[in-house]
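*Asks:* Once you scroll down, you'll see the structures, which are given as structure tokens.
Throughout, read-outs are computed from the coordinates displayed, never taken from laboratory work. What you are looking at is a predicted structure, and each value in this text was computed from that prediction instead of being measured. Cβ atoms are built from the backbone, for glycine too; each structure is taken alone.
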Structure 1
Amino acid sequence: MSGRRIVYRKVLSFDPSTVPEGDYFDSGTPDRDRENRYFPSWYNDMTPWGYRNQKSHLQVAYDSVIEANVLEWQLMHVRYLLTTDPFWSEVRLSGNFRMTTADCVKYHDIPNCTESRIGIVFRYEDHRHFYFLAMEGLRRIVLYRRDDEEWQVLAEKPKEIDPDQYYQLGVEAVGNHFRCWCEDTVLTATDKHYIRGRVGLRGNSLGKIASAVVEMTPGQQQYHKILRDIYQKEVQEIRANYPKLKLVASIDLNDFGAVSISFANLRGTSHLDMLLTSSANGAEKNIAMDIEGRVLWERNQPLYEGKVAIYRDAPEGHRELIKIKDDHFEIIDLSTGETVNTPLFPRPIRHKLWVMPTGMANHPGNVRGTDIAGDLLIRYCDAETFDEDQARLMVIDDQFNEIWSVDSQPPGLGHTFSSQFFDVDGDGKDEVLASYQLLSSKGQTIWRMQDTINDIQNRAGAGHIDFAVIGNLAGDEELDPTIFVCSGGVYVVDGMTGNLRAAHHIGHTQGGKIGNFFSDLPGLELAGRNRWGSMGIVNFVNGRGNWLNRMHPDPIGHPSGPVNWTGDGQELVFIGSYRGFGLYDGHGRKVVELPYEWCNESNYRNRPTIAFANVLGDARQEVIHFWQGVLTIYTQDTPPPDSSCIYNPIHQGIASWPGWTNGNN
């Protein structure tokens, strides 16, 4: 019987030896022209603290050790250079690496790592799920499996690493068996945790890469193509059930000099209007228009101050915007754009008033039990310089008198989305969720979520709560009200007692969006967004405390929405960054494609405004696109599946609360 001949062929290479010296892979650059030319199909999937506009600190420079240009780390930061195909399962990847130090800086996503690691990642699903073959600390070769916070050693051998020498590292993955090597040191392991994913190069300290090559056999390439085709066929079949975009209106706004646009209910909840902002000679001008482009009013002063804006319905029936400026409030009639009142802040300002967002409290609450909710929730500090430790949470009435207030106590009053009115006990008076505690309608502490606080403070992270939202999230009267808390993970807390229901340590989850992403399940889900070293990961957790799914469309995007595209009860997540651009379901599938030219990699920072709003009135949201002075509106190309009953959620802050409407009315 003739023997089989297995031949590996190069499918991708990484070769900086002929590349001009300089900085590469900066995530904040407006284009990737040089990377596409010299390093096609390789992407930097990690930036400091996860932000999209910082330098990569990866540089092509000459190394006299091999007398050639190499790619080197300029700072001790984690970087991944990854391929783009998530369907690679069986593959051989090798490269020449130089580890120049055993040290590394403490990294927020991997707080227990104290040594440098450089090497190869494979079957990479996202920043927290992959296999990693590494030279570690100039002392050993090790194969890791990372699963969120668990770093499982699958194989290891001691090896003295010379910081002045390059070493060839390699991985051959076939089935669930891995053969790894560093020069003549060989490791083998068997593991079935991850079955496919991207491949790439990873380092967390100072090091250099001279070259790398990805190889497959023809049979492996064909197998990966079959996997890819099966997935794409499944997604295409699912996409066929979702409406496509249909252009319904185009309005040229160039004559108004608009540089930005937003949408709001200026004349009442039944009217969606536009707010255009223009700037000439350093002066800001606001123009309000209806959705057909007719001017409602103009205002020559800024409409907003900072990030704090509270909307309320005035007794006369029109809408009002309340903002804080210097030592007073400013009340603006949104039907005319005119300032109608400027009441003083309830307390004298001794230094400077720093107002902080409260997030979910952008609408009035009702701690007094009045017929109409009119109480406001303000978070601020009075100091020469901003100091979050001096923050105070204040509740004021509709005449801007203080009702009660509390000072910040460790672990603080949280970040943007951390305070909210909610009637927990059903007595007609709102309690106040203030980060880690629930306050009564009179400002007295009812409970502290102590188990959650202890867990947050004992883990790597900010040590405070970034996000806390209370509501009927579980869809079960035995469990609700429920609280989603985000910090060093996602916590689900009992709203009646403050007791911890579930903790998911899935990275620094700094907020997210709440909606009906799994319409076949009761309650609502959090689409939590990761930052701090695991940017772009989106985890779905429901109000019962169950982790449902995760997706990683790209390393810089955040979930936006929720988007009510179909009107059948299911909401979608919008990812607005270029590699993940589109609308996703809770299973991580891009079910609605948006035009790629709206957000492409060659023009990432100078891109259109994209919003979603119910423009045509059937409760479903349209896609609104604004670019170079032209507003275009796209609706669904099919009617709602049931015109007699259309999903019509109530949007408040980052949450979309369930609601239905009769589409025939």
Structure 2
Amino acid sequence: MRTTVGRDEQREATFRVIGVVVQDLHNPIFGEIVDGIRDAADDAGYRVLITAGRGRPQVEIESIETFLELRTHGIVVVAPLMGEAQLDALSRAVPLAVVGREVTSPTVDSVHTDEYLGGRLAVEHLQSLGHEDIAYIDIADGAEEPYNAGRRAGYREAMRDAGLTAYTRRVRAGPAHDGGAAVRRILAAGSVPTALFVYNDLAALAVQDQCVQSGFEVPEDISLVGYDNTFLAGLEHVSLTSVDQQARHTGHLAVEFVLERLQGRTDPRHEVVAPALVARDSTARCSTRERRAALTLQHSLLPHRLAAGSALDVASRYVPANAPSSAGGDWFDVIPLSGARVALVVGDVVGHGTNAAAAMGLLRTAVRTLAALDLPPDDLLAHLDDLVMSLGEESGRGAVDNEQRDVATSVLGATCLYAVYDPVAELCTVARAGHPPPAIVATDGAVTFPDLPAGPPLGLGFLPFGAVELEAPRGTLLALFTNGLVEARDRDIDAGMSLLTDALTDPGPVLDDVCDKVVAALVKGSPPDDAALLVARTHGLEGARVATLDLSADPAVVASARDLTNRKLTEWGLEELQFSTELLVSELVTNAVRYGDAPIRLRLIHQPDVLICEVADASSTSPRMRHARTTDEGGRGLFIVAQLTQRWGTRYTTSGKIIWAEQRVPEAQRG
């Protein structure tokens, strides 16, 4: 070690110079320390020579020896890795100050940030925002390990003091300080923390990038805190919350120490600078409570029991996204309709959180209300589209409060698929609004995705909705799903549809097993979006359970209708319902003959628990219940129908209307 140049000889140098040895010129925090050194040196009339230690103690020593040969007046070493004994020996030849490391030598001055306090500040800031699941991304080796130890200790102590579990992920040091690998491991583990504290800003930027690539928004899904508060953290599109080391101030103090030594001070100075936390947009209040509330709300709004009657077997699955605000707007429903038909619905609302869950509940209620009107699928979607557009218009006029506006925003652009299965005709009529088509699994196990008119998402108000009628013989499997099932970070929708095809090919008899197989095949790791799946297997109705009679517009046909009714009810073992059903048929057929148009058709449908009577005619005139006076001879037909049935109503078809009525089959006669 060459230390033969004395201080008197140094002061004979032509220029007054301070040499600076920096551990790593690639890390902007060291650049900011150097800026503080240069500012202080310029103020004192000194020039600055800078060299890099390149993370190697021997290079640092050689750099200092070179400065001694150049007869510099003093030396500042930034974050040195060499031993304290070496620093002490070198300082006897020239005033020497260290930045970023604590030393005890009486001949070496030092200034460093309280790294322990910095670690605590980061954690306490996140805790003040309601975060409890906070992970620390650490460095496993490399030049920064001595300084990182204090940050790690502060993190652990702050977590322990709050009664929380510390959760550390280590990364190897690299030239890019890449924290992305640690994030990938955290996400692959399945349990995603609500906040991340990262050992420096460069690594935090890599973490932020990896979060976005993985489908997590900062800070909506994950809050992020860096360390160093470099200029990168303050960039508008980065806006990273970070712990400020007071880098320029520490550099300024180091020069001050060197100048004091040149002026004769012999007592050592060792300063500890308190860091400060600079809050920016990468941290926000923890959404865990909101997530629980949204999941609870969503769970309460989704159907707990799917009632498909005897026409279908159904099963479903809902998988929330693995993110703090994961409760989304995916939903499904099964709605019994008149004539033994069943509606299958699946939809997807934009966004996540309580607003999306509330929007989902709004749409589900609207669909159920419209379904009660027995509208065809394309008409139902058109009415639903009108509703969403009206909500958007009210929001645009400022006629709603902020919360209602947020819900209206979530509803706008929602997608929906509505299908009606008719077990008598063994047909399924399907319409969609910007939603993926259903998968149809034929009885031979082959999977197809029918070509349906796409239709725009709800609320856009252009292009009509179209419906397609599909054959669905007994044993056909229908699979309705949202895009979160088939889309993922590592595959496009076509690859997802291919996986879905494989999972549905040759499905087993148990629909819950089919759902489990599909979810296992398509939902991996931490899904960025929620997914809904609704599967149904058709049963159809045996011809022996359906009776049809075509009638003319002649009052004499009422007797024929009563005769058919009595024969079929005797055949079905429903003698207990004969009197009421004969009266129902008489009234409905008489109304069709008097007020409707030919052709007229009577249809009786026997389900295990319900007997359905339908009378169709070619008129679209709506029946209206009258309140007949005691002296009136007529006008009581629909009143009688309402009194004798569990429910009744009218549905319209392209060729007219159907008046239907349902009676509950007595327990003893079910089968």
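*Asks:* Just checking, which of 1, 2 has the largest value of FRET efficiency 1/(1 + (r/R0)^6) of positions 148 and 444 (r between Cβ atoms, R0 = 30 Å, to 0.05)?
*Replies:* Max of FRET efficiency 1/(1 + (r/R0)^6) of positions 148 and 444 (r between Cβ atoms, R0 = 30 Å, to 0.05): 1.
*Asks:* Assign the value -11500, calculated as helix-only ellipticity at 222 nm (-39500 (n - 2.57) for each DSSP H run of 4 or more, over all residues; to 500), to the correct structure from 1, 2.
*Replies:* Source structure: 2.
*Asks:* Matching task: 7.7 is the computed value of distance in nm of label points 7 Å out along Cα→Cβ at positions 92 and 516. Pick the structure from 1, 2. Spell out each step's value before the answer.
*Replies:* Working: 1: 5.4; 2: 7.7.
The read-out comes from structure 2.
*Asks:* Taking mean count of other Cβ atoms within 10 Å over residues 252-259 from the coordinates of each of 1, 2, which one would give 23.9?
*Replies:* Among 1, 2, the structure yielding 23.9 for mean count of other Cβ atoms within 10 Å over residues 252-259 is 2.
*Asks:* Among 1, 2, considering only mean count of other Cβ atoms within 10 Å over residues 564-571, which has the greatest calculated value?
*Replies:* 1
*Asks:* Right, another one. Computing semi-axes √(5λ) of the Cα gyration tensor in Å gives 47, 29, 25 for which of 1, 2?
*Replies:* Among 1, 2, the structure yielding 47, 29, 25 for semi-axes √(5λ) of the Cα gyration tensor in Å is 1.
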